[in-house]
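What follows is calculated from the coordinates using simple rules that are stated; it is not laboratory data. Everything numeric here is computed off the predicted structure, so don't read it as measured data. Cβ atoms are built from the backbone, for glycine too; each structure is taken alone.
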Structure I
Amino acid sequence: MADETVGVVGAGIVGLATGREIALRRPGTRVVVLEKEPEVAAHQTGHNSGVVHAGIYYAPGSLKAELCVRGVSLLREYCQEHRLPYEEIGKLVLAVREDELGRMENLYERAGNNHVPELRKVSEKEIREIEPNAGGIAALYSPRTAITDYRAIARRFAEDIESSGGEIRLGYPVTSITGVPGGIEVTSAQEQDKERLGRGPIRVDRLVLCAGLHSDTVARLAQGRPEPRIVPFRGEYMLLKPDRTDLVRGLIYPVPDPRYPFLGVHFTPRVDGSVEVGPNAVLALAREGYTRGRISARDLAGLAAYPGAWRMAARHWRTGVREYRGSLSTAAFMKDAQAYVPGVGVRDVVRGGAGVRAQALDRDGTLVDDFRVHRAGRVTAVRNAPSPAATASMAIAGHIADAVFADDTDA
């Protein structure tokens, strides 16, 4: 169906990659990306640590495993073509205790099933050759793991959409999604001076929801499934002081706990030369709660009313207490980090930034691990897209476009 208009709600990296994919796949289709903020990549994309994940962690056969490995290749090529930062600095996944060796072995087998390139086991001696200041008794080494600038990539995706005849409409918070004959009408509550501000109703033939931290609330506007709900987790970082960044050469990660979807405190060099330490993972008191003082009564009330939140709390409260201890105490935070780089201490770091992860939660209290994309009629909704969504963004975009056009006979 040519000469359609496809709307995309959300100008994070997944929404922009999807808009770009649709414009490339269906020449003649007009793409309109709607974003409530005054710029693209304002939330999860803009607060991303910049890691291009190789696919080590994800369950074989999952969307994460499939789309991450495919996405790495697409992203690398895109960055090379457009001269965007892409540095393969390598990653060590360190076991620091004997009881982690079994989990590390399982991770190695999983990565093999996911076809992670050039991953190998390394000994304690080899760890020191790769990272002279690292701790650990054994490790997995992924030399192809890279870092990039996802905000810059998102901006380039936006340029691609506009050059294809599409539009990025900023400052347009979507508050109403209504089915109308032959299409969908999308409206913003900002009614004052509609013509000048461009906030009047927008008519589209199909709609894709990539609303990140607000994905559940926007899906409900489109009469989508009430679950999963989004629970915001804030990840807080320390920064190594400039004269201590030479403590690490590449990425240093722990062996993750399979019961929890977060990867633990790690060391992350950035393309600007800085080195982050973190993050922790604490429940944010607002969907956009980048600081401790940011509190939303509405978000808290919604969380308290959801049975899944209480079931999650009962299951993970001990981990939550430990994470909050690290949030409130730099010494406690750095104690975890010292297991991986023993020479680093409180005096070597300053408080850095924070990001908020949109973590989907089922009613039974299960933290949703895999990507979730649902389609109902003319609306396709991304309901869960946590890490490695930025890495996999171009592959996710292809998966979403497949869903959007699945029932077309003239594709």
Structure II
Amino acid sequence: MQFEMMSTSQMDWRLRCQTCHTAYDVGPMVRGCPNCATSGKIGLLELVRTSPLNPDGFTKRVGRGLDRWLDFLPIQDKGAFLSLGAGGTALIPSRIIGKRLGIPQLYFKLEQQNPTASFKDRFVAMSANAARSFGFRKIVVSSTGNLAISVAAYAAALEMESMVIVPHGTPPGILAEASFYNARIAVTERDLRFAALEMTAQRPDWFPIGLFLAKPIQNAFGVEGYRTFAYEVVEQLGEAPGAMLFPCARGNGLYGAYKGFLDCKEAGAIAALPRLVATQPEKANSIEVSIARGYNCAVELPPFQSVAKSTSETVSSDNALDAIRASGGVGLSASEGEIQNAASSLAEEGLNVETSSALPVACLPKLSRADGFDRDRPVVCILTAGGQRWMDQTKHTSPRVFEASTIAEFERALDAK
């Protein structure tokens, strides 16, 4: 389904504080709301439209990926925007898992098709381009992997300097890939990463690509790139799915998609929002616990290192929590064994994903048993990243290898059961 909305040239964007609702002109305000700061509070600044979307009709868009939706995104200079082809990823039907679970319209959104093989490219494309449009030539990020690689790649493409701050124990492949893009790499203790980011952000020449969280260092721009999840899925399906499942650490991807579905609804492209489902590892399931306890703010849990490394955070976003409730969604979690089994099931589908990306599939059985689940509506699993740079996830698998010194040995091995 293709829909028409008012272009950004015809609409205004503002930065608005979620706490005190003060609005500001769009700019590199990475330290939160100045008005809240005067009273010692941290106010989270969010990009909002000040003009309504145009609900009239549908029209064909041009381009692909993020480039297809530039008119709907808060981009300062569309002519200079560099996406590297991010977005526009395939949505493919399940051949095996859907049949096993009795979900006839199960789809996988393949975010490993992004330039650096993860959904973070949607976030970083928006962030890095914003930084450059504001005159910055250096960007810094704290990350455990995928975000670091994406920042390094976009910085290189935009002729910017990058620094990635990673914890001890980061896989050597991550460090090598970031180095390939000429990033500077700082390795530190896990709990010192954000302090290092904040210190760097105090320097006027560095733009910090933080997450969309009520923290001392913020980034209002990246989450807007995740609106395109909704635009693409609605266009690919011709309707809204019944449910859409996300692997969640903080939940920025889910919240950005929620904003996109609100756009689609306002434009008349869909009648109702899909149920948004956060999937997390057991013991790192801040969203599930918060919903179960009826909390308005996400609860912080003790540190836990899951095989789903990218989602092993202690606390999630309050915005993700709100989006799940507003869409009638749910938070679910999976055990370590369930996550690994789901990754193996996706391999049967021919898909190699990062272990964290298997979380939606690991949680599908629980969702299918939940109240209100409509198994006749399309169900979309966002597979957030490819598994190539995380191949330590396959250590529990014994390689099927045989050696042959002669053609006769090869033939005997070939015929063996």
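Computing Rg/Rh (Cα atoms, Kirkwood Rh), for residues 113-216 alone gives 0.93 for which of I, II?
Details: I: 1.26; II: 0.93.
Source structure for this number: II.
Could you tell me which structure in I, II was used to calculate FRET efficiency 1/(1 + (r/R0)^6) of positions 25 and 377 (r between Cβ atoms, R0 = 30 Å, to 0.05) as 0.10? Spell out each step's value before the answer.
Values: I: 0.90; II: 0.10.
The read-out comes from structure II.
Which of I, II yields 34, 26, 22 for semi-axes √(5λ) of the Cα gyration tensor in Å, as computed?
II
Which of the displayed structures (I, II) returns the greatest value of distance in nm of label points 7 Å out along Cα→Cβ at positions 41 and 329 on calculation?
Of structures I, II, the maximum of distance in nm of label points 7 Å out along Cα→Cβ at positions 41 and 329 occurs in I.
From which structure (I, II) was mean count of other Cβ atoms within 10 Å over residues 97-104 calculated, if the value obtained is 15.9? Each step should come with its number before you reach the end.
Values: I: 13.1; II: 15.9.
That value comes from structure II.
Quick one: relative contact order in percent (Cα under 8 Å, 6 or more apart) came out at 16 when computed from one of I, II, so which one is it?
Considering all the candidates, the number was obtained from II.
Assuming 14.5 is mean count of other Cβ atoms within 10 Å over residues 169-176 as calculated from a single structure, say which of I, II it is.
Value 14.5 for mean count of other Cβ atoms within 10 Å over residues 169-176 corresponds to II out of I, II.
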